[in-house]
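Structures given as structure tokens follow.
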Structure P
Amino acid sequence: MNELVRKAFSLEGKVALITGGGSGLGFAMAQALQGAGAKVILIGHSNEENLKKACDQLENSHYYLFDITKLDEVGSFIEKVQKKHGEIDILINNAGVHCKKGVGDHSAEDFRKLFDVHYLASITLTQAVLPSMRARQSGKIIFLSSMSAFVGLTNVMAYTAAKGAITASVRALAAEVSCDNIQVNAIAPGFIDTPMFRFATDNDPERKKKILGHTPMGSFGEPLDIGFGALYLASNASNFVTGTCLMIDGGFSIGF
């Protein structure tokens, strides 16, 4: 490989923290980043078995069970992680939950739950890592957005609202921290074959058919499609990219 290209994508010596890293897109992103040389720290809420299995498949990886919605504990948690593993160079806010209901069936609690996990927790984690990134004048922060933030989808109102808030906040954060050489971006996955996707569509064949009909490439994506997109945004190759949302969707967002 050309040395210039290798250096652009190398994450040797970098520490990456990935929430929801034990399976699905989180694990795929961990695979890609660790494969480029990063130390990866996986965060999960309750499924320790998944986290252990993930770390068994990854070199130079570690995991923590931590509820990221305990906002008043996030600061001390990040301090503990950085004390043991080094300062965080890359933060990927990936953890999420789903809620599939018609708009009339969404409760206030549904909205609170999705905003707590997708939005408030990710913003609080970002606030916790920013001081050390600013002190070092270097950092990469990646949020997971969604097609629902760009295309009207039915039966996911609370999820859409939370992802829309994230997508808007990426631009505001990028504008505020770009002067500190910190890049803030989002990835909007299309319909990727993950456990969460299957949970949402396995009993809804018409929805699957509609998704494929709207996707020019005519297929669902694979988790590593997102993993390699995250690698780009986490690496020096994307040093002049900030405040944007990378669509990895097989053309869904521009499909007819």
Structure Q
Amino acid sequence: MTRSETDRKLHVMRLSTMANEYHRQSTDRFALDLPFEDRFQMMVDLEYQARTKRKLDRLLRQSGILNRDASISDMYYGEERNLQRTSVERYASCIFLNEGHNVLVMGPTGCGKTYFSQALGIEACKREYSVRFVSLEELLIDIEMAGKDQSLVRRVLKHYRRPDLLIIDEFLRSKLSSTEANRLFKIVDFRSENKRPMLICSQYPCSEWVQQIEDPVNAEALVDRLIHTPYKLFINEDGRGKSMRELYST
């Protein structure tokens, strides 16, 4: 088999990085002096790294996470924030995903809930979990826009039911009507039944969520499917800490 034919077959099998390294080695006298096993391992390693990066890029692109620079390593641990590094790192290990538990992140406006949830979403993508990040308002608009077109409704519901992790930001920032609660319930109930975790960010403690939903029956059913989890994080619980926007603007 000629070298060009081998190169062609590698490209046909979508092993383009491996093909490029094969071509490079064939013209590099230092590489040619290496044992075959070492050269082959180099080709495989480069192909694996390229595929891993492409998959991560795809997962991040599909996630809806806008701040791709959000990082657990950059979390601020000021005394007033009630955050422990060991606790945050435990969340970053994504153990809650393996266990099928929700994560509730609560704290006043500006305390860094969105940043933390995006950083956690990125960590999940790095571990090859699919993630969807959305504000509650955007999620409800998506369902409302589908209207009475059942095929479109099913597509929207699937969009939010399928990911391994659904992150809902700005949860219950405004009160939910009975209709909105019903729409949200279709997603929350499905994910609860199928052990697909959600990360919920809210400025209200979960003990007050029921009060933010008009219909008490819907409220109890919806909240009950979210709050039973050991993973509850309160950031700046007493509200005395500075807003992160204020802190980083100065």
Structure R
Amino acid sequence: MQTKAVSSADKEITVFSKEGKLYQIEYSFNAVKNAGFTSLAVRGKDCVIAITQKKVPDKSIVPSSVTHLFKVTNKIGVLFTGSLPDSRNILVRMRQFAGDYYNDFGYEIPIHILADKVAEFAQLYTQEAYMRPLCCISILFSIDDERGPQIFKVDPAGYYVGYKATAAGEKEQGCTNQLEREIKKKAELSRDEAMKVAVKALQNTLSMEFRKTDVEIAIVTCDDPHVKFLSEDEIQVELNKVGETD
């Protein structure tokens, strides 16, 4: 039986294939898409909405212990898509970066500086043979004191950029297309409009109607810049609002 030869590009992080690809990096992106859920964030004129599917893998697990939404600081939240162990590794570093910055300068780290530091940390994992790329995408969101509502996405390759709306995960492309259509219609969204765009984009992409236990939602607003995770009852209220406006 003839076996397929495996090139060094398939095994080494720093070796390019004949097509100019780094397979190990591409594998990390595929791992994120194969995580089995989709996440997104939408920026309004005075808020940011982050929403993700909530899937509890085992009925014996306490549902409240399963989450992909975390606080880096009281005013910066992060939504992870991909491997949860890798996500927690990055979260620890994020909190370390934020704490060191506060100790050095006396005020909280701006979100764009945090995104830059996290991207450098992720990129470091693509350089050494004894490391592997981290298989998760980080979506950072906050109300910046100078720039207002902000969303930054950091990928496993160490690339980051700001977004008006972005998605990650299993149905990333379909969800991104939905968001682009909505943002083209109206770029400056109110809080309720941003919530509707976020919920409807995820529902339409997945072709399903959500119950309060199916999703996690976090929000930050200019009136209250602290990251708030909505309870199940609050999520149900938001879902009802979206249903009433259809």
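Structure summary
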| item | result |
| --- | --- |
| Structures P, Q, R, by mean count of other Cβ atoms within 10 Å over residues 132-139: label with the highest value | R |
| Structures P, Q, R, by Cα Rg over 2.2 N^0.38 Å: label with the highest value | Q |
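Where a number appears in this text, it was derived from the coordinates with a stated rule and is not lab data. On a predicted model such as this, the values are computed, not experimentally measured, just so you know. Cβ atoms are built from the backbone, for glycine too; each structure is taken alone.
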